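Down below are the structures I want you to see.
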Structure I
Amino acid sequence: MRNALANKMSYFILSFLFLIIIASFLFSGFDKLGMGGSNEVASVDGTPITAREYQTALNRQVEFFNQMMGGNLTQQQLEQMGIKKTVLDTLIQQKLMLNAAGKIGMAISLDEVKDTIKKLPYFQTNGQFDVSLYRNMLQSNGYVPARFEELIADDVKQQKLEALFSNLIVSDKEVADIVKFKNSIIKVQGVRIPRQSLTPLVSVTDAEIKAFIANKENQAQLENLYNEDYANYNQPEEVKARHILFRGEGEAVLAKANKLRATLTPANFASVASKQSEDETGKDNGGDLGWFAQGRMVPEFEKVAFTLKKGQISEPVKTPFGYHLILVEDKKAAQTKTLEQVKPELARAALQKTKSTDLETLFKSQHDIIQSALAKNSTAELEKIAKTLKTQVINTEVNQFDQSIEQTALSAQETSKLFGAAPGEIVDLGNPGTIYLVKVLSRENKAINPELSKTEKLAQEQVLSRKSRAELLRFMNNKAKVVTNPALL
């Protein structure tokens, strides 16, 4: 139901854009080769992404993460977090949208460009556009007016295209159908267990484990298993901390930090941080930095944080961001387990995976046990099974539009099967790889609230807007010729 409606709504909107654009992409493809233009980090169908554009966008993103994490990102962290790739991908999307605007003949007049520039607050003096200020600011930033006006025209063009997507309309009939299906509710209880989750329950004797370890042919397998899970066996020291930041430097800032320090306790630290910290990201979470190992924060901050004991609050700590007050809420000691220490554990896991017959028997028995517990309405028994298998009992409402149980999507056939069941009936949604048993507890058709229909209409138009934009970008990205210059990234 959901997919059919969404496809119907987006098809007609997108088709006219695709028909106009497709002719220009017949012989193009993706090309990730070096480029001759040393000032371009990439180009999208000939539209350049300059080194300056890329560096400006990258600097903004890095500054955002610096503020969020309370320290300067290293090059290694930039690579690990994929920030450079994210920035480049975003710029490529912007160029794709700009090119799409051009393909459908979206033109921007000189008057539109001038009016947009005149309204920019940083070119105004006493609320009026100041030509001298405009030229001086462009010159100080290395722009000539013609080039800056081109950038503004591109920006206006992209905004107009975005507005096209924002103004897509979903019919009242389609909204009524969606609300009707969303108000068709069934309450369910059940358990979903992937087959591999049962593997740790397969029986292995101590004698089998000893024989497996003693066999020299298994040593390479044990080493590989250890290396694959190395991070879990070798964990660095970590601390869980909060901080309050005072930006700036000098005696006045330090005095302000010292004065507040005298009033702090572990109990009031979070609430004070929400009110007093000058780190904007910390105001919403009481300065919470979560768990971190060494190498995540700037050295000055890190040195103190790892020195403090659990429950201690630091004196003001100076970093490039200002002065910090740090509360260490908890600590985890470094943990190291050698291969020899964990060989029995690894051998057990390896042996369990070889016992396919035992696993099949266990799979069938667990299926029957769960079905019996559902039939008896024994929530306690279900909870016990779920705890053993490290999963959760499903207790939720399902509607016919969303076609999902919690975070698990249902096929149209599964949805039909579930909504065709009577209250008290157990529905088997499983397959050879998963035990998935759900009992229908009750069903209900809720009354339709007119206000809900209005809200739903707005929500579905937003969904259609996002989906249409994403579909257009996907289409263009598949057909576009994108050339990157890795040397400048």
Structure II
Amino acid sequence: MKLKKIFLSLSLNKELGNIAAAGISDDSRYVSRGDVFFVIAKDNFDIFSTLKSLESKICVFVADKKYVTMVNSLGLSKKVIFVGDIKKEFKAAVDRFYPESNFKFIGITGTKGKTTTAYLIYHLLKKMGKRPALIGTIEYRIGNKAVKAVNTTPGYLVLRRLFAQMKRAATDYVVMEVSSHALDQGRIEGIRFSRCVFTNLSREHLDYHKTMKNYFNAKYRFFNENNQGTAIVNADDHYGKIILARQKNKLSFGIKEKSDVMAEDIVLRRQGGSFSLLYGKKALPINTRLIGKHNVFNLLAAAAVAYSLKLDMKRTAAVLSRFSGVEGRLEQVRPDTFVDYAHTHDSLKKTLNALRRVGYRNIICVFGCGGERDHGKRPLMGHVACVLADFSFITSDNPRCEDPVDICRAIERGFSRNNYKIVVDRYQAIKEAIMLQSQYDHCCLLAAGKGHEDYQAIGNKKVPFKDRDVIREIYEMSIKNDYRRHNCAQQL
């Protein structure tokens, strides 16, 4: 596309206007040949120091007028277009280069349950013969391809690039997790969602939002800015009630509160559960492989979306019953051994309660807290583990540039009983937990906090580490050692 068609509001000379751009970029790490590069200042990174190295790739720079002196001092050989509002021009240019198709957007926001609910809706639409795409915490799925996610909700430019791929794949629905950061930073600006799902809200990201009021207000923007769509809201949640009171186009789901879509006769088991799905004046049975009451809410949210879209509800119940689960979300990686993404005190509480309710008499928990994040939740998570787990191993969970020992000590302050041990090395903590588990009957092991993640963020590096793989490796080593001991005994 020629620059004169990208920058319609600017008076470019003929030579500059006829330059053809191959794409748009604002990140020096991901520049392709022929891109228009927007020089947007970023926190903790000197974007100007990279410009010289990008000249051989890009076709033109775009910079804010307030940086004229700085940019000109670099002696760049490529043309620079100076603009008054760099962020406004960036979004306008992205929208022209990657025009949006007529997708039906379904967004899911909330503290917990976003990923599982998104997968349930995606799975349901696909089984119903639709052509959905998925954007979420674990991966982005377009057509038959899946790529590992960088952010739960990508940035403005990355989203539009994904939409261009979706258009080529003949996508009709886009199912998207919507984070509070994305809402606060305007990443989904301009997207009109036909369905806005709210799962729940509890303490998280207060290192960023500072207060629960700010956190809720960021979430509520999603519904306020998409009031022509249908708000599909958890009526049992305190903040859900507030949203329902404010919205005109709405559909509720819940267990306790009278709702448009409800669950009754809930039975929870180690291998899943069952309940009656109520909608309108009808009822359908659902037998699910998903464990725990919190997953009943996730299933209800997906069923409510189907109901709002007027999908066949009998087929909906059958499809949801066959859903096998999501990686790292109360995933059973071995018999009585689970991995879960729970990394807040409320999500850890719900996960531990779910395991207790399906019949485990003893629960061993391995968990930690992320470094450089909300410090206040550390003793809260410690308190939850102290009360609801029989024994806990406090360990590392993405310490980043903090001392992991300090993080563990902060968690320790939440314990009022001597039913824990600090083992900073996460591998060793899981190993000791497995050894302890073997000494008890009706005992499960929960490795919480990491879920699907395949790394530990230590310092400024991501070191390969995946709870599921570590658990399986330790069990395999144990089996091999038992086999060797058995052979030795026979030879003696």
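Just a few scattered comments:
- At a computed -11000 (helix-only ellipticity at 222 nm (-39500 (n - 2.57) for each DSSP H run of 4 or more, over all residues; to 500)), which of I, II: II
- When Rg and Dmax of the Cα atoms in Å, for residues 348-387 alone is computed for each of I, II, the one that comes out at 12.8, 37 is I.
- Highest-scoring label, criterion being distance in nm of label points 7 Å out along Cα→Cβ at positions 396 and 412, among I, II: I
- For mean count of other Cβ atoms within 10 Å over residues 140-147 computed as 10.2, the structure of I, II it came from: I
- Top of I, II by mean projected area of the Cα convex hull in nm², for residues 68-219 alone, largest first: I
- Taking mean count of other Cβ atoms within 10 Å over residues 284-291 as the criterion, the top structure among I, II is II, with the largest value.
- Of the structures I, II, the one that -0.50, -0.69, -0.91 was derived from, the read-out being log10 I(q)/I(0) by the Debye sum over Cα atoms at q = 0.06, 0.07, 0.08 Å⁻¹: I
- If mean count of other Cβ atoms within 10 Å over residues 436-443 is computed and equals 12.9, the structure in I, II: II
- Comparing relative contact order in percent (Cα under 8 Å, 6 or more apart) across structures I, II, the highest figure is found for I.
- Largest in distance in nm of label points 7 Å out along Cα→Cβ at positions 180 and 260 among the labelled structures I, II is structure I.
A short reminder: the numbers here are calculations on the coordinates, not readings from a lab. Just so it is clear, the model here is predicted, and its values are computed rather than measured. Cβ atoms are built from the backbone, for glycine too; each structure is taken alone.
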